[in-house]
1. Comparing structures P, Q by distance in nm of label points 7 Å out along Cα→Cβ at positions 22 and 102, which one has the largest value?
2. Have a look at P, Q and say which one yields 106, 26, 22 for Cα extents along the principal axes in Å, as calculated.
3. Quick check: 0.00 is what I get for FRET efficiency 1/(1 + (r/R0)^6) of positions 14 and 94 (r between Cβ atoms, R0 = 30 Å, to 0.05), calculated from one of P, Q. Which structure matches?
4. If you work out relative contact order in percent (Cα under 8 Å, 6 or more apart) for P, Q, which one comes out largest?
5. -16000 is what came out when helix-only ellipticity at 222 nm (-39500 (n - 2.57) for each DSSP H run of 4 or more, over all residues; to 500) was calculated for one structure; which of P, Q is it?
6. Work out distance in nm of label points 7 Å out along Cα→Cβ at positions 6 and 86 for each of structures P, Q, then name the structure with the largest result.
7. Suppose you compute distance in nm of label points 7 Å out along Cα→Cβ at positions 54 and 78 for every structure in P, Q: which one lands on 2.4?
Structure P
Amino acid sequence: MQDLKQRTFGFAVAVARLIQELPFNTVNKAYANQLIRCSSSVGANYRAARRAKSDADFIHKLKIVEEEADESVYFLELLLIFNPGLSEQINYLINEATTLLRIFVASIKTTRSNLNKNSG
């Protein structure tokens, strides 16, 4: 679990570094503002999920992480269209966000399954 904590933190840092490299224009500013929030929210909400009071609370908090990771992919894809010169960096981040998203979805499914087994 510690690895995932560090990985989500690293994702937020890498996104922030990308944003610092973007040319300043109206489109980049709008998308970057959204991206900086959702990408850092992935790690922040994952940390909150680790402190969940119950399995149901854990699932609820991880669903927020899932939404923020998916939103990060969306804004990265938009930035890719308008910044093809940064495609290598952006594609790397899209892949990382997608991988994180898959991990969180799998964790939600596993926790739900375990919750259902224990309650039945």
Structure Q
Amino acid sequence: MRSAARGFTLLEVLIALAVLAIVLAAVMRVAAQSIKTSIILRNHLEAQWVAENRMTKHQLRGDWLSTDTTSGTTEFNDRKWYWREQVSATPIAGFRRVTIEVRTGRHAPVDGRIIGFLRQPQ
């Protein structure tokens, strides 16, 4: 007499393991992509803050910058950021256009950029 309870065959177990491996690989890929995206977004957000901080300092101090390009570094959130400011004249007298670009490295792509205007102090 044969038993009514049967187990899985070796082939069925191997197919189930193959399907599970494919699914887990897809989940790991999505998780890795999510982490990479989070890091990129954090860099962009922090770089934007660095740029906004520089522009706000100029505005609060009432700086009147010469039309030139300057660069430097700043510490923010325990990281070193490289910034570049390009100051240009505008068609409106008494205003300067300031473009600030921020990077994570000296030759890295731009992570944050802000364009603002400074008014000549009275």
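Here, each number is a calculation from the coordinates, and none is a lab measurement. Worth saying up front: this structure is predicted, and the values here are computed from it rather than measured. Cβ atoms are built from the backbone, for glycine too; each structure is taken alone.
1. Q
2. Numbers: P: 54, 23, 20; Q: 106, 26, 22.
Clearly, the read-out refers to Q.
3. Details: P: 1.00; Q: 0.00.
Working through the options, I get structure Q.
4. Details: P: 27; Q: 22.
Evaluating relative contact order in percent (Cα under 8 Å, 6 or more apart) on every structure, the highest lands on P.
5. On the way: P: -31500; Q: -16000.
Label of the originating structure: Q.
6. Working: P: 2.7; Q: 7.4.
Top value of distance in nm of label points 7 Å out along Cα→Cβ at positions 6 and 86 goes to structure Q.
7. Values: P: 3.7; Q: 2.4.
Label of the originating structure: Q.
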